[in-house]
Structure formats: C-alpha cells, structure tokens
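Dropping the structures in below, format is structure tokens.
Nothing in this text is a laboratory measurement; each read-out follows from the coordinates by a stated rule. This structure is a prediction, so every number in the text was calculated from the model and none was measured. Cβ atoms are built from the backbone, for glycine too; each structure is taken alone.
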Structure I
Amino acid sequence: MGSPRLLLLASVASAGRVYHLTDIHVDPIYVVNSSTAAYCNGPVIKNASLQAPIFGAPVGDCATPEALYDSALAFMADQPAADMVLFTGDFTQAGLQREAGADSVLDTIAATHEKLRAALPGVKVYGAVGNHDSYPGDVFDFPYEAGYGHFAALWDVEGDAKNATLRGGYFSQRHDDALVVISLNTNYLSMLNPLVKDNSSAAHRAGFDMMAWFGGELAAAEQRGDVVYVLGHIPGESWLPAHSLTYQRLMQRYAATVKGQFYGHDHEDYVRLTRECDDATCTGSATGVVFVGPSLTEGWPSENPAVRVYVTDGNYTVEDALTYTADILEANEKGAATWVLEYSAKDRLRLDDLSPRSWEKYVALQLATNESAFDDHVALRRRGYRGPRSRSSGDRCEALTDPCAVDLLCKSNFFNDADYAFCVKN
C-alpha cells in the first residue's frame, strides 16, 4: 500500500473541476455613466440621477454589464483546467425582450456562448434553457424552433442529443465513458410558462413527454453502468405538482446513478434536497442534493456576482463546492474586479462530505438550531453583499426567530412547492 502522501497526491491529481455558471443576464445595451433607469428591471424605484457604474448597480436590480461578464471569464481562464462548464440558463437581461426584441435575445445568447468558448477553448459546454431565454420571456411554445436551433449549435450536443435539443430544448449527451449529462427544459414543467397551465396546449403535453423520456434515459444509464449529471433552470418551485412528484420519485429510484443536480433561477446560493416520496408528498429522507447555483448577475436581489467550481472525484461524485466572488462595490470604485474564493462548502459548513445525508444533517442540526450558522447562511446566499439594497431584496433576515427564517429553512429542506408548504405549516 502506498504512503499517505502519495495517496493524497494521487487523489489531487485525479480530482476533476466543473464550472457552474448561471443567470448571467448579460445586458448588451448597458452604457456606463448613463442613467440606471434604462437598465434596471421590474417594479423598483428608478433614480434617474444614479449613474450606471462599470460593473453594475445592485441597488437598482440592474442586469450584468459586459464588463462584469468579461471579468468573470478572464478569471475562469486563469484557473486550473476544467472538465466542463454547466451553463444553467438566463443568458440575457430579463428586460431585454421588452426593449430590443427577439433577434437581440438570440444574438445575446450566441454572443455570451462565443465569449465563453474563447475564454475556455476545448472545454465542453452543456446548457439548460432559462425562463428569460425566449421572446417574450417565460413564454415557451412547443416547438420553439428559432430558439432551440441556437442552443443546438452552441452546446456540445450531437446525434440524438442535438435532435432532442432542436425539438424541445432538452437532451441527454454522453460526456465520456462514464458520465452522461441530461438537461431538462424546465420551461415545460413550470407554471411560469402560461402555456403549461393550459391542458390543451402542446407545451403542456411536452412537459409530460419530457418526463417520460427522462425516466427512460435514467433507466438506460443505470443499465449501462453510467453516472448522470442533471441540469435545469427552475429548481422545483412553480412546477406542476405531477412533474415535481415524478422528478423526486426518479431521484429516489436512481439515487445511485445521479451524481449531481444543478440548477439556477433563484440567483441566491443554497441547496435544496430531494426526498423519499409516499403517494403524494416527498418528505422522507434526503435522496439527492440540488445545487442552486449563485448567479453572476449582481441584481435581483442585490448581491455580489459569483462563479461556482465543483471538485469531483474520478467517478464524478461532487467532493466540494467552491464559490468565487468579487466585491461589486469595490470593483466599481476601483475600476477592476478582484475575484477571490469566498468559501469551500465542505470546510465552511463543516460537512463530512457533500452527500444528501451530510446536507440533511447540516440543515437540521446546524442551520435550523444554531444562530451563528443561520447568520452565515444568510450572508452566503448573497455572497456577503452589504451595500444598499434594492426593493426586490426585501428586508434582511436577521435571526432564526424572524418569520423569514422559516421560508429559508423550508426552501433548503424541500424541492417543490407542496412539500415547502407542508414544511412552513409544520
């Protein structure tokens, strides 16, 4: 048997690195020093006298200037080589659809991917379609040929996976001899897409067809002895109840096959847990960890931008999650963004490993009972941002006794709306 030092060196050498980028929300029409009222989203107070800074204005819920995206890509390019990039949706500014039209949305999606390819040449890119990656936003009919044709050309999909992307914006793609990447189009699962709520629509039927296909792909992967990464954009909330129940039953059945679940949409940094199901609810023991990636965008809510790296073993098990961030206020003041390691999940949260059981213990024994751990969790969700807050940010959740604490704890404990509601009630 080798020495402990040689075993450690072998372990480090075999470790893989996986980038997770999500909710970059690049704004191609952002102009530095103009009024932020032109670039910030939603029902927020628009201060016409506030000038748009170089790296974005969290206080106004602004989208991502290209300077911030370029800075993140330069940082990524300077790091050790990665095995792949998981790019989980929302590539354009949320308000771009209103201001610039369909062509600009598709052009921005293409430009963001081209920049990523240039920064990380040779690294495979697997994506998921976000709810703002259409014109108009949230509305995804079936088929959506113009948009999915773009994604089929931009992602590393081929053969059947490319055809599936062209047809429905989802795919199952073999990465290597061991790993299959399955990307779900959650816009056919979530009721944010108004067509999903119409039982007679093709989009409604597409969600059920996709989930049946998903089960078949997991069964085939298990039979071959493959492992699977699952990608999506919207992580459970707002899904039709039938879809969230099917999904969690599949995660329970194929828990040994699925090595990671990676989502975005919420902009905040946290995990959700899939759980064992009975006839109608999924409130049993944890079966899987859903990494809700921290967004690159600094707005909605106000927060610091982030890039995530997963450290994996030779079998693609996630051994650690490293979050890198830049202080957005300091970057705007100095004219340059400095990216630093914010935290290692395993070290900062004192996890034995990143298994479902370890996360379940963390939520139950630390997060739900320890004021210091809860305060740290609140800070990490928005990457330590302490500056002025936009209206969408709400009030800061200060303590376990605050009503908002129940919301945060239940989101971390459960995957979907029904089980979240059960948690809040009890």
Structure II
Amino acid sequence: MVNQFTTPFYNQLITEFENTPKAENINADLSKSREDAFELFKAKGFPTSKDEDWKFTNLTPFLTDTFSLTMGEADQEEVKAAIDAAIIPGLDAWLLVLLNGKIQFGLSVLPEADQLSVLPLESIINTELYKNYITCKEAEGNRMYALNAAFFTDGYFLEVPKNKVLDKPVQIIHLYTANENMLFQPRHLIIVNENAKAELIDSAVSLGHTQRVLMNSVSQITVKENANLIQYVIQDNAAEDRLINYNHVTQERSSRYDNFMFNLPGAELIRNNLEIVLNGTATETHLLGLYLVADHQLTDNHTAIHHRFPHCESNEIYKGVLLDKGKAVFNGKVFVERPAQKTNAFQQNNNLLLSDKAQVFAKPQLEIFADDVKCSHGCTVGQFDPESLFYLRSRGISEESSRKLLVEAFMFDVTQKIENEAVKDHVQSLIYKKMENSLSTII
C-alpha cells in the first residue's frame, strides 16, 4: 500500500507517467523496462521506515512537497561563475559539465574521442551496447531505482577505450538550478574497458536557488578485465537539496575499483546506495567514506559488496563525525558466495559523536557461504578520548586546537589514502571549513 503521507507527490508522478505520450523512438526492451519499473513504483510507492533498508531513514518529511519535472532556464553568467568556483584548485584535469543533468559541451574541456568518449545517454539508449544495462538484478525491488528507471531522460555516457590510460583526471561538475521545487532523475553509464585506467571526480553545485531540489540519480559502472577506476564523490550541496543516489558497479577479472565518498554538511538529506558486484577472479575493491553530519542533516550510506568468484579482495572503511543534531546511518553488507574461496574481505565503520544530540545507527554485516576465507567487520561509536585530550592540553595546546587535532587523527585513515594531492587538499579544506563553526560551539 502506498504511504498516504506522500500521496500528493505520488499522485503527481503517476499522473505524469500515464498522461505523457509514449516515446516512439525507443526500443521495445527499454519501453518494457520503463513500464515494469512504473508498475512497481505504482504498486509500492515510496519506501517507508517499515522497509528494512529504510528503517532509520524516514523519507516522509522530505516528500510532502510537489516537484516539477520541467527544467527551467539558467543564467549563463551565473553558470560560468559556478563552474569557476567548483574547479578544484591546483588540479590539472579534464572537465565535464552538466546542467540539470544535460551535458554542456560548450562549457566542458574534454580529450579527443580516441582517448575518452562522452555522449548524452539518450544517444545510446537504442544501441546493442545499452541493452546490457536496461535492467539491474541487484536493484530489483528498489523503489527509488524503479522511479528513476521509469522517468529518466538525461545523463551521460562515458567510455574509456581499451588499453587507454587517461593522462589526467576528469572532474565532473553537476550544476542544478531551480525556480520552483524540482525533481531531477539523471542516469549515467561509465565503462572502463580492458587494460584502461581512469580517475573521475564528481561534485555538485546548486546555483543559488532557494527552492527544494530532489535528485534521484542512478549510475551504472563497468570496470572490465585488468582495468582500473578511481572515483571521488564530493557531496557538498545546498541545504535545500535532497540527494538519493544508486550506484551499481560491476568488476571483471583482475580489475580494481576505488571509491572515495565524502558527505559534507549541507544537503538536508543524503542517501547513497553503492552496490559492487565482483564478477571475476582476482578483483580488488576499496571503499573509503567520510561523512560529516551537522545541524538537522540526515546522511545515510548503504553499501553492498558481492563476492562471487575466488581470490578477490575488498577493503571498506567508513568514518563519521557527527555534530549538532545530525543523524547518520551506515549499513554495510559483504556477501561471500560459495564459489568465492580465498576471499579477503574487511569492513570497518567508526563514528565520533561531538554532540549529545547527534545520532548514529550502524549495521555492518557479513554473509559468508564459503569456508576458506579471511573476513572481518567491526563498528565503534564514541566521543573524544579524555586521556588524549588531557595529554594534548598538558603540552600547552589549546582546547580548540586539541579537539581539531583529534578529529584530524580520526579522519586520517580515510584522507591519507587519497593519492591525488590536489583532491586531498581540497577535501581537507572543505572539511576544516565546514567543521570550524561547529567545533567552536562545543568547546
């Protein structure tokens, strides 16, 4: 049964889909996928706290508004200024700019097509290539994924050719503007082909709007045999933004995937689902996350790693710093199936509470069906160590500086693994800036 508290927005979406003429230029498989996704969403509605995966994240307060699906115009000078502000200082990178989910080639700086292919997703949805990505087994039953599958129109396709190593990273800047409450549902497809290597940096910028924005995005990523992809996701959004992201990654034999997730104070809701499928032997996966939660913000990270083949390794470290009345959720699952012998899988979640009004709900999980594996998981929730604080204070360090040093030390396991120095400096600068005021209030 549909959650009655979200009925106005739900009804709006149902009416929108049923009254929109069916596109004649898409293939039958995609058309059926859209219809099936719509029927699932129509039958189930939005997730509620009665759903196990949404137990600690109540969407109801964020869905009481209605949202337009019609994109507005943006002031070009404002767009250019936002791009300049979003470019990471000192980073030598290619640039891919999207405005409300659409690629802005005139504002992007990209290499030649033989080095990197970038196209609007809509230009490939009728190709044989895209048939492999129309459905996603791991997302079956996911209502927000279904909503995206039914409605998506925009997004990008990015492909690194076989045997190509990008000479520098690609910074992807997502710009959003809203003159009224807006719903954006982009879908992106990334393929890193055999023996190729790429580094992507995702960031989002809201163009000074005061209207509410709901972003329900899906990214599908394939890292092929012997390929390597490093992906940084920097979520530093405006307070009016609500982010719901589903990222699905498939790794083939001997590939490596590194994901760095940084959630910063700002958006009132962040919900990330990161699903990794290890679809070949000798793969390597590293997930590193850092979430800073302040004010009344709600940040929810769900991860799932599926070990299906032998001799694979996964390492996951997520750390959270909670301030004010912030609320965080971490749910990490590692599945080791019976054929996945000789698996090494490690997962750790640590949380530092800097306010007695902050909340964290953590649920690390292991499901192991193989018998020759090395796996571990753990979770901690705590406050400043009084002995460490006393030690620093006894050496003449002020209380404010002592607390900052302890927070830096807590985050070090994640930040020190950022190999790109410009990205590391940028992320640390954002963290310190965001935390400065909040730390001062607890001293």
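For the reader, a short list of remarks on this structure follows.
- Looking across I, II, the calculation of relative contact order in percent (Cα under 8 Å, 6 or more apart) that yields 17 traces back to I.
- Winner on distance in nm of label points 7 Å out along Cα→Cβ at positions 114 and 250 once structures I, II are ranked, highest first: I
- Computing helix-only ellipticity at 222 nm (-39500 (n - 2.57) for each DSSP H run of 4 or more, over all residues; to 500) across structures I, II gives -10500 for structure I.
- log10 I(q)/I(0) by the Debye sum over Cα atoms at q = 0.22, 0.28, 0.29 Å⁻¹, for residues 274-337 alone derived as -0.93, -1.12, -1.16 - corresponding label from I, II: I
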